[in-house]
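Asks: Down below are the structures I want you to see.
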Structure P
Amino acid sequence: MAKKARTAIGTESLTAITDRGYFKGEEILACKQAGIAVLVPATRTSNAKADGRFDKADFVYDREKNEHRCPAGQALIWHFAGVEKGMTLNRYWSSNCKTCPLKDRCTPSQQRRVTRWEHQDLLDDMQEQLERSPDAMRIRRCSVEHSFGTIKSWMGTTHFMTKGLERVKTEMSLHVLAYNVKRLMSLLGVAGMMEAIRGYAFLLDLQRVFGASAVLTWSVSPKTGTAP
């Protein structure tokens, strides 16, 4: 999806911001390899924290030693690696769990085992970047969820009126077009919207005549709003 968005926008650099429902390690890795930056909160699949026990985040990973440090200060060392659903997963645990005074707050099993994906460093770096960009998800909610929420409200409780992928695409395109027109009218007014449409049409004419590279060198004067 991110690759298609980059192609549609016509840009080389792209940062994809999604909610935690789209969190999937393999997809994030594929975006990284394609040169697309991704910001998505990690999913929480463990009930340990809700049950009052230590969360996986409480087990700090030491990249140099390739081991985890538990809240009791014990080292969870690497034992083996396995492949599940095409992902190489490393398993870590300590042999001192049975006598640990914090065991009741850690795990009901004999040992607390921690699983780490071979590309987990990529996910950790992404989470650190997300923490440094606290406004990222707020911007996403304002720019993305607003539009889809509004369109869904317009459609009401009914589904698409047409059948077949191509017809549904056309129907959705009309919904998006209507949203964009009403949004432009709200932000710019009718006169401003028509001026913006004429300006965009002029740019398309330039692109057809001179090519995309020539249009990139064309700029608009901030004072007159005309080409220099």
Structure Q
Amino acid sequence: MAAVKTSDHKTASGKVYEQLRNQISIGTHRVDDRLTEKAVAEQYGVSRTPVREALQRLASEGFVELSPHAGALVKGWSQRDVREVFEIRAHLESMAAGLAARNATAADTALLQSYCDAMTQLSQTETRDVPQISEQNRAFHAEILRIAGNARMAEIALNLMDLGFLVRSFTKFGQENIQRSCSDHQRLVDAIRQGDERWAEAIMRSHILAAASIFTGTDAVTAFGEE
């Protein structure tokens, strides 16, 4: 049993959340797997209360669907769901990239470059750390949204970015896809540094729509590509 040793149920809830989120992301828990409060509580050595809180948080982010009296089911997504979310993201984040090119300071672009470099380094390791790559990717996109200076746009885009299937989508990326994504990030940094709004918008739009073509949903196959 992998016990979570804490007297603070909020801390326990956070640890259970992180463990389950990671296991869903890497495919340990697959689409339609059932996660019961009792089983998860026993696995991590905690009471049911922090497990319930962790499952509720995962549900709010689209990793699971809560099932009355039965815990939660790992959530799948249709191809249409995926396409709609990526199209909205492409629209919002291309606008944000253009605004970022208009607003960015030298310090802003230096921070973007650091996120870009970190993701590139992670992608070159023999064993890809999917959660870490996902977090670096999110940090890069979130920073562009911050630089854009439109809080409402950032809130909507970040909510879409945190949907469970988007985190899981990195498991679908081959090395060539990861390298393309890192290359896109570098070109975004270059466009924003040069203040070229149209270039930044175009790169971001193509970057997000290219990702949409790789992850096509989980209706016909599992989230991790097995028949």
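What follows is calculated from the coordinates using simple rules that are stated; it is not laboratory data. Because the structure is predicted, anything quoted here is derived from the model rather than measured. Cβ atoms are built from the backbone, for glycine too; each structure is taken alone.
Asks: Quick check for you: by Cα Rg over 2.2 N^0.38 Å, for residues 81-200 alone, which of P, Q is greatest?
Replies: Structure P comes out on top.
Asks: Still on this structure, please answer the following. Can you spot which of P, Q the value 14, 41, 33, 10, 2 was calculated from, given it is P(r) over Cα pairs in 10 Å bins from 0, in percent, for residues 25-120 alone?
Replies: P
Asks: Out of P, Q, which has the highest value for relative contact order in percent (Cα under 8 Å, 6 or more apart)?
Replies: That would be structure Q.
Asks: If mean count of other Cβ atoms within 10 Å over residues 65-72 is calculated from each of P, Q, which structure is the one that comes out at 16.6?
Replies: Label of the originating structure: P.
Asks: Suppose you compute mean count of other Cβ atoms within 10 Å over residues 73-80 for every structure in P, Q: which one lands on 14.1?
Replies: Considering all the candidates, the number was obtained from P.
Asks: Compute distance in nm of label points 7 Å out along Cα→Cβ at positions 33 and 137 for each of P, Q and report the one that scores greatest.
Replies: P
Asks: If you work out Kirkwood radius over Cα pairs in Å for P, Q, which one comes out largest?
Replies: Top value of Kirkwood radius over Cα pairs in Å, among P, Q, belongs to structure P.
Asks: helix-only ellipticity at 222 nm (-39500 (n - 2.57) for each DSSP H run of 4 or more, over all residues; to 500) computed as -13500: which structure among P, Q?
Replies: P
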